[in-house]
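Colleague: Once you scroll down, you'll see the structures, which are given as structure tokens.
Bear in mind that the values in this text are calculations on the coordinates, not laboratory data. Computed from a prediction, not measured in an experiment: that's the story for all the values here. Cβ atoms are built from the backbone, for glycine too; each structure is taken alone.
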Structure I
Amino acid sequence: MQKNRLLAIIIIFAIFLETACTIDSFPVSSNTTKEEKSEGDKYEALAEELNRELALKTVQLTGYAEIVGATLEEPIHQFFAVNREFTIKGNVENYSHLKGPYVWIKMEHLDSDMANHTYEYYSPLVNGEYEQIIHFFNGEGKYSIQIMLPNNERNNYFSELATFEVINVNPKIERDIIYTPFAIKSGLVMDKPLTGLIQSDKVVSLSGKLLKADGDDTIMLQIKKDDESWQHIIPLKDGEFSYDLPLFFGQGIHEVHVLVPDLKLEDSYQYASTMLVDNTSDKQMEPIEFHRGYEERGIQLESPSIGGKNIDLLLQIKGEIDSAIQNASEITHLYVRTKKDQDEALDIIPVQNFAFDDTVYLRFGPGKYDVTINIPEPRKENSAYFSFTSVATFTANNIAPSDHRDLLPSRGIQSDFPEIIELASKITKDKQNNHEKAKAIYEYTAKNIAYDVEKFHHYNFEWDDSAIKTLETEKGVCQDYAYLAAALLRASHIEARFVTGTAGAGHVKDNHAWVEAKVDGDWLVMDPTWGSGYIKNDQFVAHYTDEYFDPNEIEFKKTHIREKPEY
């Protein structure tokens, strides 16, 4: 009769297991309700009842226990039932002889044919003592537990101490934060989350510390779901880290891994901790792709945090530079390239006190943009070119309905600055139409800016060359004339293009820049640089001419070869 009673209880457990395939419950909070306490009491009573039915036998230790002087204080039975959790506790008298610092505990869910039917704990040995609270990663059912001690002769080998079985009567699925041997060696401690299975909406907050971190240590975060994955390296600050990780891949379980630096291999990481996050949102998000230079140059991008976001014209680029990175102080700006179909723009984001926070226009109208954040490379002397390296790429979706590419401010063309707006208003005052306004702006630029012969010969170009800088210095080369004229035109609500190409009177032509302004529906050409004067004996001679304002198209093309507008 007693045997039949035991069989009936085990059959009930089997029925429970068949319905426990989905993750439908999570660890109980400390604010336990009366209902939850009543539920816990029910399962506690069920475990006690089952244990009364079982022929409880003392757990058997292997011969290795005698060799190293190991004991097992808990559990004391070979096969028993519990509610939710139990403790493994023991000590090793001759622990100094062991070739490893932790106890390896292996669990197998015997009633499951699912892929995730095993789980492992690595419990530190502290002065020969170990203690580990065990929860049940697949909920109710029968589990096999194997306790392994480090071998006393060979590194990275383990010897069995004991094997026993446990029946968990509680259907609640609870996963602990698991720390691998690499986590133990690096001193990884997770502050968030506190359990290995949580529920979250769109984002999961991760934080923790490496107790054995060096000053320049980093960790890698990795997230997976089905066949999709993404990883990202973040720096530690005083040994600590904190990161809001987007759950990119929609509704369902995401595997989240924390990886720590490999202590032997440079630029390598090892799995340290794993947790499961059940995303309740069905929103799919696009990851940002970070390139190698991102970590090497200490870039820490705060905004945007994901790609594919809807942006209303202005895209914020915000973040920091790790001041501990070598040559961090030399990063004075970032380049941001935005591209839509065949159109692209290059903007500059200044860096001050190792931080950046600015916006760039998605200027080519509504639609999808490819965005690249770049770091400048050291510039060679006497060069008119600037080199940069991509550190992050993503997409953005501009929802602003209009294309105002030739009216919006752009790199070097600060048409929204108060001093530019005020000057444009002053120059165009009392002008009757846009043609007269454009002519007045051409004349002002050509007459008030001196050609910088030294800059032309020595290629003294700087990343912050602009309309404002030209206005302040009252000198420049062709790009600076074009920056100022275009800024004044746009500030006067006249569409203007910064046009690049080559120019010269003979067969040999130099790189050159000039301006096109849209007047009465047509694009009007102006070259305030050539209208300002000429160079004689390596000296600039101011000699204003309006010959290069709205010139004859055929004659202009004899000296100017147009390539493209730049933004």
Structure II
Amino acid sequence: MDDAVTADAARAATGLIPQPRDTRPENGAFLLGPATVLDAGPGTETTAAWLRGTVGAATGLPLPPGSAGTGPDDGVIRLRVDADTADALGPEGYRLTVGHTGVTLLGGGAAGTFWGAQTLRQLLGPAAHRRAPLRPGHRWAVPAVRIEDAPRFAWRGMMLDVARHFLPKDGVLRYLDLLAAHKLNVLHLHLTDDQGWRIEIERYPKLTETGAWRERTKLGHRASPLWDDRPHGGYYTQDDIREIVAYAAARHISVVPEIDIPGHSQAAIAAYPELGNTDVIDTNSLGVWDTWGVNPNVLAPTDNALRFYEGVLEEVLALFPSRFVHMGGDECPKDQWRASPYAQARIKELGVGDEDGLQSWFIRHFDRWLADRGRRLIGWDEILEGGLAPGAAVSSWRGYAGGIAAARAGHDVVMCPEQQVYLDHRQHDGPDEPVPIGYVRTLEDVYRFEPVPPQLTPEQAAHVLGTQANVWTEVMETPQRLDYQVFPRLAAFAEVAWSELPPPAERDHAGFTRRMAAHYARLDALGVDYRPPGGPLPWQRRPGLLGRPIEGSPPNV
């Protein structure tokens, strides 16, 4: 083995993201060769298939099944689900041992084996993240190392808004691969909003015939005078959804659908005007919304609206096996309900007190409806207003306060505060940032995010299921813009979600920066159009598009 191969392998062992719980480098490396075999035990079949499809494609090695190589130096990669590992590290934990003659990967469950395989690919170097070999005959070295690892949180997610700007199916599949590469295990798909309905519902075909297309789109912030006058739209057929869910499941990722009610509903009302508050607005005149912001057109509090969305959800549940279903519940203006004689009569009839109680009535109904079908409702923290259904979980986005209140009340929480992990927010305060939105949140800022508020007791903190980075796509009109906003910050977020890190002020940001030097090369190999450390490249800028700096905030916000 030459010195260059050994040096490359040693660097790989210290450049892992997210950082494993315990890494013990040893001397030497294991060299993969044409006769290296893959010995996959029961429960590891999908990981074996993934390794052949990714590492096999990148290296040009067949990795055939077997229990030993044909020659003394060919070696074996062994995959096992292991009870002792499960007891010590849980079903998503793994132990990875690399010696001169091969690799042994023990997972606490099938998921643990898969996450260990992601680490193995990182150990092989950036070229192992490509789709074809760069240099035939290249010697592929895995550094000798012992790694023991397990995630901090069970929910490690990213919310992807495909309603504002539609991302075609292949783009969603690509993002599932990117989530898997970072050991993230939840894709929350924001499927419906004022600007578009993105899922085929066979019972209600107008939701996609009408609701999936808008005539034009605001360019930049809603105060911008500029428009893109091309129609924008698209939706996922039910077979597309089945494919996305199956592709995610093979990567141990749960896809959580979001169907937003009672606000953010203009696309649905444009398709079926009877869903809106017809006694205060001509809902027949509404189209799919073409700009951004908080829309005043919300669902009417009718039994017909409940039955309509039950019909939608019956088809959604048949497509998504996820335990959780997200029902939105955020940013629901009450002006139309205040002006509506029907809504006011419903408040009295239902005995819910006021308009907040009316919103709670929507959420409570679907909490019971989902619970009767073995599912759980989760919603944005506004669902706390007017009283929260006992079984509901909360996505805390307006800072930590909603999550703290929910956890103290015994509700499960996913922490995703806007001020820390909204990846649509700008990464620098420089003038070249494309369509600068919101707070400045740098790579270091995300790395120092702490999902569990210190105000919670240990019992209350146990209700924090995990954390999620949210990606709202109002100003992300292309996959390249999406990549720019998400990366490299998603790598920092992934480490926060997976690794047991010190308190934010004590985290080794310098060490993380050194490991990111290796990770940028992986992102390059994966074709990710990330924001470079030195700032946007010329083609990543969007001069002339108005953004939304936060007024009255400090200069760096």
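Colleague: Assuming 0.99 is Rg/Rh (Cα atoms, Kirkwood Rh) as calculated from a single structure, say which of I, II it is. Please list the in-between numbers first.
Modeller: Details: I: 1.19; II: 0.99.
Answer by label: II.
Colleague: Upon calculation of distance in nm of label points 7 Å out along Cα→Cβ at positions 66 and 426 from the atomic coordinates, which of the structures I, II produces 10.1?
Modeller: Details: I: 10.1; II: 5.8.
This value belongs to structure I.
Colleague: Looking at relative contact order in percent (Cα under 8 Å, 6 or more apart), point out which structure of I, II has the largest value. The partial results should precede the final answer.
Modeller: Details: I: 7; II: 14.
Going through I, II one by one, relative contact order in percent (Cα under 8 Å, 6 or more apart) peaks for structure II.
Colleague: Among I, II, considering only distance in nm of label points 7 Å out along Cα→Cβ at positions 106 and 514, which has the greatest calculated value? Don't skip to the end; give the middle numbers.
Modeller: On the way: I: 8.0; II: 3.0.
Looking at the calculated values, the largest one is I.
Colleague: If helix-only ellipticity at 222 nm (-39500 (n - 2.57) for each DSSP H run of 4 or more, over all residues; to 500) is calculated from each of I, II, which structure is the one that comes out at -10000?
Modeller: Working: I: -6000; II: -10000.
Matching structure: II.
Colleague: Taking mean count of other Cβ atoms within 10 Å over residues 122-129 as the quantity of interest, name the structure among I, II where it is greatest.
Modeller: Working: I: 15.6; II: 20.8.
Evaluating mean count of other Cβ atoms within 10 Å over residues 122-129 on every structure, the highest lands on II.
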